[in-house]
Every structure is written in structure tokens, then in C-alpha cells.
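The next part holds the structures, each set out as C-alpha cells.
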Structure 1
Amino acid sequence: MTRLRARLGDGWNRFWFAPRSTAPVEVLRIAFGLLVTAWMLSLVPILEPFFGLGGVLPERELPFGAWSLFTLIEGTPAIWVLWGAGLLGAVALTVGYRTRLAALVVFVVLLSVTRWGSLAFNAGDGLMRIIAFYLLLMPAGSAASVDRWRADPGNVWSFPRRAPWALRLAQIQLSVIYLSTAAEKLGGTLWRDGSAVSYAVRASEISRLQVPSFVTDSPLLTTTATYGTLAVEIAVGILVWNRVARPWVLALGVLLHLSIELTLTVGFFSSAMVVLYLAFLPPHRAELVLLWIRTKLTVLSQRVPVSNTNRVTTDT
């Protein structure tokens, strides 16, 4: 029993605290920063109609203990200040400038917007808020970032080893999302009888790409799609922890979210889920991705002087 307890304790410590390359964290940071930048830009057409004076979103009282900056700035031009702070935070997070502060700003803005306008947003927006919180806890500016360049210019593209406990929280979050979603769906009649997908793709208010009627009217195809969705969600939630099965179940998850994105208007939900997949990116592959980015940036930086030189020569 003592030996078993010691083995379990060692496994626990390795899982949460054994140092590993921070490259997956940096890839997650960059991808999430780009996603939040797109999210902030998507708010431009709706910010005034939704949150401005006379906006369509009703004034609401938040539950005890809940907060949002919109309780202070509702209906004033300051909503654009909040939006600007969110956009700058997203860009700073992408390039890794004042990374922890940028993650905090993004988290506060996401929380304030989605909590105050909960009727206008969905689970994808809430998931982005959660990812921002986890990034706030991670060493997300330790490499491939402006922060690392300012602190150690010669080692911007070297990847220190840190305890991965915050990244583990994000990984567990992915499993919890899929398993809890599958459990909730199994409690619904439409999912149990195999007709849920047929109803979903025929709902015109959320439809993006019309699915042919021979698919939606076929009990065999719609039942297969419904049960297949449940199977993929359960498989990702469980088998993502198996190194051999992980690439396969994540690939199935990407295909699932691609099909959702093509057929339904679900906002940033599918994009946020796929970004969260990056928490499971193996360190060596994450390093290859970042070094590829370095190569592209180097090539891009070398093109500009050459172009200017050619222009001067031609003008002369």
C-alpha cells in the first residue's frame, strides 16, 4: 500500500509539476490572441446598437457577487474605451507584450461584455473567457514574445521548462466540456432517438449552409450523424488523454466542428474549441510550429529592405 501511495504521489507530481517546454503555451497564446482580436473586431457593428444609449439589451441586475464594467459605463461613450482596451489587450497577447497584464485585460473585457449581454452571446464566448483566465495563470510570455525579447534578446526562440499545472487545467477543461455536453444531450429525447441533428440543421434562424433534403429527411443519415456526434464528443473527452489515440480523436473533433461551422451560425464556438485543442499539442511539435513562424518572420523582414533598395535603384 505504501508503494502504491508513493507511485500515485509521483504520478500526481509529474502530471502537474514536472517541468516541460512552454512551447505549447506560446502556440495557445498566439492562436487565442488572434481569435480574440477577431472577436473584438466583430463587436464593432453591434457595440452601439446593443450597449449604447437606447441599446436593445435590457438593463439587468447581476446576481450577488457577479460584476461587469458595464455597470459603470452602460450607455456612455466609455463603451468604446472598454472595446479599445480589449482590442489592444488581444494584440498585446498575440505578440506577447506585457503578457500577463494583456491576458488580464482580455479576461476582464470578455467577462464584462458576455456577462452584461448574456442574451446576445453563446457558449463559445464564455469559453473564450475561460481560456483567457487560464492564460493569465500560464507562463505565456516566456518565449516567442516581445517580453522575452526585452528581457533576453538572444534567446527569444528558446523555450524554458516550467511546471505545466495551468496548462493541465485547460486540458481538463476540454474533457469536462465534451463529457458534460454529451451527458446533457443524452438526457434529451431528440438525441436519444437520433433526430437531433435533423432538427438542428433545419432550424432556419441558425442555419448557415442549407443541408440537402435527402440528408435531413433520411432517418439513416440523420441518426448516424446524431449518434456520431455523441460518439465523437465522448471519444475526445476520454481518449484525448491517450497519446496514441489523441491525434485521431482530435482530428475527428476538428471535422465535427468544421461541419458545425459550415452548417450552423454558432459564433466563435467552434473556433474557440479548436484553439483549446492546442493545449494538447506535444512540446516538440509546438516548438517546430514556433520555429516555422520565426522563419517566416525572418523572410518577411528581409524582403522589406530588398524591396526598398530596388526602388531606390530604379528611381536613380
Structure 2
Amino acid sequence: MTFSNLIGRGAFALAAAATMAIAPMGAEAKDWRGWNIHVEDYPVSHGMEAFMAEVEEKTGGEIKGKVFHAGVLGSQPDAIEQLRLGALDFAVFSLGPMGQAVPATNVVSLPFIFKSIPQMYELMDGAGGAALGEALEEKGIVALGYYDAGARSFYNSIQPINTPADVEGMKIRVMNNDLFVDMVNNLGGNGTPMAFAEVYQSIKNNTVDGAENNPPSYESTSHFEVAQFYSLTQHLIIPECLCMSKKAFDALTPEQQEIVKTAGKNSTDLQRKLWGEREAASMEIIKAGGVQVNEIADKSAFQAAMGPVYDGYLAANSDMTDLVNLFRNAD
């Protein structure tokens, strides 16, 4: 066999090997992985499954994927970075902890930035969501829709909260964010960051007097057993984002991108419906469990107490002034 024949055979073998190596990668690029912190039977989880099912159906199986629930693929900060790098294809993230990666999203963590859940829908489906979408895209994330995570309200083991004066002296567990600590402190309480898993026992043994969360979380964790006063302050309404890796999105054809965007909207509509149903069911459970639930018709005193929180935030983040005003001044 001549030297040239050996070279020819070698080149052919290398080309064949390269083809074999590349082919699975091409297939894998259409085999999506989705990250989700919630358990499988949860409104967010059902919304994500519906999203992936619609994408697979409408693309004729060209794009398939799996949603990995319960945070099995890592923590939210890790998952955000994986999504930006393209190691994950899609996910649902709370915009609360998103601020470290995308500072503009901290705006929705400001107390009373939304006046109600319907107003949140309107803003996030319109100018507010578009503005945050631009900030997310700059960091390699495409927002496909904004899910409902309910409104967070105070619960405690002492008394109903009807005015800021009722919070005075209370030690209230909050998420680890200075905004939330300042929120409680400006109501006269003591904002106490603490791991969520520690809350039940901490209320039971009087390490803290209460906490704050949405009805499904309050109910499903059995916190209502040890803190039987639930006051609907609805001080925080923090949406969750159905997000996609920009790298994965940009690799799609225009037709596939439209399918994905439509599936994202349909998924968002479904999740919001399921969330409303789950929230209503949770409220029935806690009331049957003896919880004293009180509405707060006029929240203006609570809102007025947040002035220093906004002032401090804007002093440290003056570049966010226009964005804060976009949300804060909306009807």
C-alpha cells in the first residue's frame, strides 16, 4: 500500500470519527433540559411541563426536553449561571434572588411596588416586563413569560396586624435580602434573615414571632399550626420568570422561535390559573385549621412607612430611578 493511500485512508477515518462525534452533539442541542426548584405537583411545575409538551408537539419532535424538578440540578444561583452559559436551556426563576445576576430585577422586590396581582399581570405583560426582559437579555437570558408566585403577607403567633403599630417589637423572619430586613424594621419590627427550613421550629420555640409568605407556602409548610394570625398585608408581589438561555434561543429557526414564544405565553396563562386555584385551596385549609385571617382594606400606612426603604435603594442605585418610577407610578 502506498504512502498516499495510507494518508487517504487516515483522512477518511478521521472524517468519519469527526462525523460520529459531532452527530450526537447536534441531536443533544435539541434535547432541552429545564431547571425547576419546585416539587413536581406544583403550579409552576405543571406550567413548565405544558410549555415543553407544546414545544415538542408544535416542532414535530424536532425539540424535545425534560423538566428537572425540586432543584435536583443545583441551586438557583448555579442554575442562573448555567442558563446564561447554555448548559441549561430553560428554567423558572424567582425574580427575588435574581438581582445578583441581573440587578434590574431587584425592583420587583421593593415593598408594595405592585398594587395588586391583576396590576402585576398588566405591568409584567406590558412595559414593566419588557424593561426587565431587556435587562435579562443583556445577561444572556430570554424572558418568555412571568408566572404568578402570589402575594406575601405577615403571619405570627401573637396578634392580628392591621396597622404598622401592630408590628412593633415583633421579630419577623425574612428572606436574606437587606430590602426585606429594612421593610420590617421600618414598620417597627425586627427583620430576621433565617433559612426557610428553620422557620417552623423557630416560631414554635419563640425564637421569632412570625414570618411572611404566600398562602400555599404558609399552608404547605404547616407554619399555620404555630402562627395562627395571618394578616393580608400583601407587601411583596414577586413574579417568577419562565426563562430561556439566549444561546439556545438564538440557535432556533425563526419559526421555532415563534413556537417557543407562543408556548411561553400559553404556559404563563395556565400557570396563573393553576396558581389561583392552589391559593384558594390553601386559604380554605388554613381557615379550617383555625387561623384568624384578616384583610387590610387600607394599606396606605404600610406603604408610607416604606419611604426610607425606597430612598435607601435609590441612593445606592440611582441608575434604577426611571425603572422604579415606571412600576411605582403605574395605575
Structure 3
Amino acid sequence: MNSVYDQLLVREHLSRATPSANLSELEETALREQVKQLLVDHNAVLIAHYYTSPVIQALAEETGGFIGDSLEMARFGARHPAQTLVVAGVRFMGETAKILSPEKRVLMPTLEATCSLDIGCDADEFSQFCDEHPEHTVVVYANTSAAVKARADWVVTSSIALQVVSSLHEQGKKILWAPDKHLGDYICRETGAEMLLWDGACIVHEEFKAKGILDLKKVHPTAAVLVHPESPASVVDVADVTGSTSQLLKAAGELPNDTLIVATDRGIFYKMQQENPNKIFLEAPTAGQGASCRSCAHCPWMGMNSLERMASSLKEGSDEIHIAPELIQNALIPLQKMLDFPKD
């Protein structure tokens, strides 16, 4: 992998990740009502990721939709009787929903919303990488394109990655892991598995710094630290709890601490605060100050999801996910392994 090239590629995509214009209260209310009616008119359901804006998460709740991580979003879409799924998140989430529900129409507020992990793992380059290491079992993170998933033996989310790799390690398998090197390193350290890591990273989680968290702990000495394992090892090492979005949400409710420092996308604060109204949640410091950081604890592509774009997609049928049937069949094989893997 050429990390300099990857950084330039991400920057090029970021240049197009323009946030939506700020709306007045009246404009926002009108758009919310419009989207609610459009969902009814098109037999559609809104499925939102934890990292989208509070406005979109609240709308999903109000309309009988769903808020969750990428896997649970796709599962909900497959179970729900609606014939149109509106996926508010980033593109790989819409693709996963389409793979699991190929008979349904899957719309997104914008197909431009992508992920640094996805664009940093080109399918052709990744396939060549796999061909060069045929003795390895290929395990890819859900944050990848349908084409990369189709090349894999397993697809995992952060909630089951440890268990899957541990199981493969016990079988004597060597692992080729992609694309997040920090999550891969965390899994390698936890399981002891022999792992070959692709050189990718999430622009949000890579910016958290251990020193900043420790400095914040000095101000809030009783605070617990919650960290997503896409963060660098130094950040994981200062965590009280390391886990996926759903695991961090659970920990936020179970920990006795009344103050929590959270090292993941700040979009998760909507559900954390909703479920724990008497607790204080603090953003873990990022690498930069103000505009000097690329993400400042919020994915710019998640920020592209908006009420305006959602209304436009429903009215016009635009930003629909299309995947070739053969690719769906191939990508479904490792995805189905993930769905069938027993939970703890």
C-alpha cells in the first residue's frame, strides 16, 4: 500500500464532502414533515447509523425506522416489510443492505457519502494482495465495498471481529486482514493470531490521541474512557472499555461513572445521552485544534446525510444502490458466515 497515495485519495474525496446548508427551525420542521409523508407514500423505512446527525436519528425513531451499527441496520432492513430502504450512513452500508435484501430498492440521501476505509482499499489492488498470500484466510471489515467483500472468506463488524479471528486462530489459520490497521492490530494483540494487515485507517478514529485523553482525565479524574478499536493502540491502551458502537453504548449505561470520555464519532452522543440523561459525555480530544483536524471527531461523509437530500432521493428515486447480481451472490457468502456466527 502507498500511504501517501491513500492520503491524497482521501483528501480528494473530502473536497467533495460538503456539508448541507444550515436550516432555520421552520425549514427543518417543514422538511421533516415532508420526509415523513414521502416515507409513507413510497412504502419506505428510514435506517440510520449512530454517526448521523441527531435530527436524522430522531426522525428514524419517530417514523418507526431504526438506529444502529452497520450490521444491525442491514438486518433490520431485511426483516422490515417496507419495499424501499432509505439508508442514512455511508455507501458501504447501503451496499450491505442491498446484498442482504436484493429484492428491495435501497436509496441513500447521497451516494457521495463514502468512508476512508472503503476508498483506501481498492478492489483490484486488494485482490492482487490476496493472490500474493494464498495461504491466508481473508477477513475483511464491514467498512469495505461489495467487491472487496466478494473477495473475502469472512466479513466481520467490530462487535464480532475478536470472536471470529479467535476462532480461526484456534483452527491454526493465518489471517489476511483489511482494511483498518488499528482494528487489525487490536485484534492481533488480543487474540495472538498471525495477521497480515492492510494499511488503512479511519480518519475520525486515527486522530484521537492518548495524551489528550490523559490531559482531560486530569480535569475529570473520575471519568471512564470509552474507545472504539479503530483508534491507535496508544489510545486503546488508556481505555476503560474498548468496543464497537453498540458495545460502547451498552458500557455507557452499565459503568457507574457519571462522566465518560468517548473516543469515537460524536454522533453516538445522541443515543448515549438519550439512554443516560444523568451522565456527562465528553469528546475525546483529536489531533488538531479547530479546523486543523480533518474530522474533529465527526465523519465528514456522515455529515453529508441531510433532510434535503433525503427528500430529493425519495421524490426522484435518485441515489439508488445498484449491485450486479453475480457480485451480490459472491459478497453474500462471507456476509452470511458473519450472520450465522454464534453470538456470545
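Below is a table of values for the structure above.
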| quantity | calculated |
| --- | --- |
| Read-out distance in nm of label points 7 Å out along Cα→Cβ at positions 101 and 189, computed value 3.0, structure in 1, 2, 3 | 2 |
| Among 1, 2, 3, which structure scores highest (criterion: distance in nm of label points 7 Å out along Cα→Cβ at positions 77 and 213) | 1 |
| Distance in nm of label points 7 Å out along Cα→Cβ at positions 173 and 197 - structure with the largest value, from 1, 2, 3 | 1 |
| For Kirkwood radius over Cα pairs in Å, for residues 125-268 alone computed as 16.0, the structure of 1, 2, 3 it came from | 3 |
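Any read-out appearing in this document is the output of simple, stated calculations on the displayed coordinates, not a laboratory observation. Just so you know, these numbers come straight off a predicted model, no measurement behind them. Cβ atoms are built from the backbone, for glycine too; each structure is taken alone.
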